[in-house]
Structure I
């Protein structure tokens with residue numbers, strides 16, 4: 001599994017690279033709680049899940065399905081995000097989680 005992230009506060013960026021579960025959880029723990037800071041995980045099939053900080057203990061979990069022009073999304077607190085990260089590593093794949101809703105992607109050239 002590969003991790004990528006961007007921390008708004010520190011301007012730290014990590015391009016996708018292999019990370020063990022404990023390393024991902026450490027990075028998520030230390031990710032600043034600044035709007036638009038995010039951490040993402042990519043599985044071996046190039047599927048991805050992203051966790052974007054929104055506000056106090058509120059994260060947007062997002063699984064983009066760009067080819068199909070939608071994302072699966074849900075708001076979650078920190079602990080729910082940790083549980084999702086652990087599940088992704090346990091299953092070794094990105095899966096849809098309970099409560100996720102289909103959100104159409106906006107077209108850039110409209």
Structure II
């Protein structure tokens with residue numbers, strides 16, 4: 001029991017250059033746990049922390065957490081471009097963390 005995702009574990013998403021997109025992360029029974037979005041750039045092992053709770057930590061203002069009541073901790077990416085391609089993970093701060101993964105592809109220049 002405890003927190004669990006209502007969203008598919010792995011999702012491929014393809015958007016067009018310049019699109020605004022939302023990555024959903026629906027969680028039931030979150031209780032006192034925290035939700036974070038992290039990014040793995042293609043070919044890079046380092047993780048980039050994007051959001052924690054309702055705070056956005058990315059220096060890129062195109063990334064925003066947009067909480068959608070009652071339980072969707074969705075990540076908004078504005079004006080997507082090729083540099084945004086890669087792996088995005090929504091994590092719950094359990095031990096070990098629970099994770100869902102999005103593979104983002106951007107078509108166009």
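Taken together, the values in this text are just the output of simple stated rules run on the coordinates, not laboratory data. The shown structure was predicted, so the numbers you read here are calculated from the model rather than taken from an experiment. Cβ atoms are built from the backbone, for glycine too; each structure is taken alone.
Ranked by volume of the Cα convex hull per residue in Å³, structures I, II are led by I, which has the greatest value.
Which one of I, II has relative contact order in percent (Cα under 8 Å, 6 or more apart), as calculated from the coordinates, equal to 21? The read-out was computed on structure I.
With helix-only ellipticity at 222 nm (-39500 (n - 2.57) for each DSSP H run of 4 or more, over all residues; to 500) coming out at 0, pick the structure among I, II it was computed from.
II
Of structures I, II, the largest value of distance in nm of label points 7 Å out along Cα→Cβ at positions 23 and 39 belongs to I.
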